[in-house]
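Listed after this line are the structures, all set down as structure tokens.
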Structure I
């Protein structure tokens, strides 16, 4: 299914950078993807995650860096640039790390000139290992020493590792970026910096830091802040670097929007993001094709990649005919394709209703209490938008109670209805499908159907518990929580323990338990303990 717009767009490309990011460390897979990329007019390959994330993997893993050389050679056959991901600061010299006698925390002597000599030489050695790479894509977040954060920052990745420095956060960021840039520049290599940061404050530090960095350093920016939350507003730094090249980062694998078990097709979403990149004057887009461990290659989910490969050349392309162009050969006949397309067009709304809560990133299928608590507090959409509708939802969810329960359960029921309708239509058209393809698509919707049912029970329980935590003195709040806990117990007890459908028969016993219950059993224990603690607190008051 090759793009038919490549030749025309190469004469007058919409974007200078048209990229794929590959994460899965399977050499044959990587080589195959690189060869495919040329057919779609892709000119940039980013290698990340399980392929390479840190300088240490390049410096000390001879097996890996030889493969990296091979990947670069293959891409260069087709005039593609190759960039390797790295995080810093990681594994600095032991002599630059001391222990705080009061707290026992490790302190990095950030201002020591030896640190900068070491970092400069480190990237000379990285280039020596893979001399045919075109550059590095650098991340500061999720490194061992997070130089842009203070020791008590809620996003601190490793609380036992702190930075000792007289410099401000933006000065520290600029120091690391400039040192790596200067090292790579001596070898003719490009530095691209990801602005993957968790808070507006961190992003402001980054903007200030980049004001002191040569324009030859480019910026890679996700389409939304934080991780891949499909209901977030646009990333606040998009279009903010007018004097330097900026690239948008997209996720076609659907790390947060979907998962291995469901299907999430988002062509209109990607079109909107790519049009925004064009309208803001960005240099291009790099899109993730896999998650490091799995790939959607050869499945219906690859429609997202198919659409991206068209839109990267023509952001205004009509998506409607692409559905049949991809799915007619996939399903083998028009009748099956038409029914499948009708169902698959519902997946964006269906999965978003399951994966998010009223558009907020709170988890799905009963995550831990701490996960949802943390995400409501630190990942709330109000952090990224002053739109009053987000403030209203933020307040509603943090309060919990009858209204929050009513609205969140209704959302999950909508997801259930979309999945159920799709399963009904697929069953009616079963005779038109190849058995294997039928089992695949039915499995996607069975997963979504059960997830919606799990989520109804979970949101009822979580927002009842939140209401009780906020009002421990309230008899009504206590009763709400206890009734929700009872409903949770009843749901768990009612779930089958053996397969009920042909799709479920393909699951292992562990997968089957995950299918029917998600994280409800663990959540139930946490909720029980939380209710008891609240009741004990209320009795003392």
Structure II
């Protein structure tokens, strides 16, 4: 199976130097266009137009390669094979059918020069001591005298994303002959996608509703969503809170708050479910498939020793499997979160911190709500990603300002991070290396002790941290970095953050960047 990443970022994964880049115009000034032409119960017809390519030279170990990008597209990610560009979209399917694709029309152009396409490399990890991998090139692929990857369109593994059963459709408009270096670009493809036969991963419990929190994903990525949504009702699912028994009284106010917001809310003690991760997952799955109002959000309350986890990739702990309750795929069918506390006192504090943030936000000053912060170690595309996040805050989030504390600017110091936090920032995006107790790409590392020393009071940010191990909440040395952000402070004397999204284990460049 060909692995693909939908979004493209200019990421270098070996020691190289950039020499020059240029644009190949294919006869249109419009952007990438993937358009639904028609749709019914048996098929959809899709047209894709590629107006331009971007070509960038990379020199690795004395040899110059080219990296071709379709703006708005992604790349084929087979280690050692040519990193050809692709475009991926989803098609919603009936509950059990398979998919057959036929290219109906095509317009192509062979480029005038030859290319040695850069081979995709295994991404580096974002640990505090990353080790580079040896450069890999698949000689068998690069010696073949036929088009690579060959197919103009392919189906990925069928998935179930809560309400919809979806097929990823991958278009390969750029075809390379690795031996001759000839590149043929299919500027326009008209493709029929038929729903027929029996496909993998059937949807055993299809519903006739759409879940509100998933709507934007459906609208943005499912080509035939307008056709299949019809008059389906848009609903809010329920809240399911599973708590370690000793914390029931402390968690009750959180359940009450969700209920007052209009959500059907269920607070369940772990002992009434079982002790193992399988028993808890089975309970969530049963609720998802059989409750009149299935859970849309699940919150686990307790540390790893109190609410068990699953084993994920690279031996990490993960709660993600609790959210994959429909089908055989790895896509989340509900939202999952954990309040990682060990004692009743910690539970009381963290729940109070969350509720006060929602019910009694700090309004002694209000400018901090519209100020954000980006922190970058300036490795590879970290500055680019930090800039994108900052612009997103301003362009779409209503923010008036964001900090750029980047290694390339010499501004990513502990002092700067601390001062901005104490001044008040409501949203923080970090891109860099990390450990179980630190951001390792600040100068020096921003550690648990620096969180303890904060004085930001009730001006509590939400944090998105793209780094290794920050949320390793089974860390044997005490609270991990993410836990420290949430637990620090006390009722009436707050500090730290109100929520953080971070990795429990190694986080690789490229894959984490696309998120």
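Laboratory data are not the source of any read-out in this text; all were calculated from the coordinates shown. Predicted model only: the values in this text are computed from it and were never measured. Cβ atoms are built from the backbone, for glycine too; each structure is taken alone.
State the single structure among I, II that was used to calculate mean projected area of the Cα convex hull in nm², for residues 131-178 alone, giving 4.2.
On the way: I: 4.2; II: 5.9.
Derived from the structure labelled I.
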The value 0.95 for FRET efficiency 1/(1 + (r/R0)^6) of positions 195 and 331 (r between Cβ atoms, R0 = 30 Å, to 0.05) was derived from one model only; which of I, II is it?
-> II
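Going by distance in nm of label points 7 Å out along Cα→Cβ at positions 435 and 467, which of structures I, II comes out largest? Walk me through the numbers before you get to the answer.
Values: I: 5.0; II: 1.1.
Evaluating distance in nm of label points 7 Å out along Cα→Cβ at positions 435 and 467 on every structure, the highest lands on I.
With helix-only ellipticity at 222 nm (-39500 (n - 2.57) for each DSSP H run of 4 or more, over all residues; to 500) derived from the coordinates and found to be -5500, which of I, II does the value describe? Don't skip to the end; give the middle numbers.
On the way: I: -16500; II: -5500.
For helix-only ellipticity at 222 nm (-39500 (n - 2.57) for each DSSP H run of 4 or more, over all residues; to 500), the value -5500 is produced by structure II.
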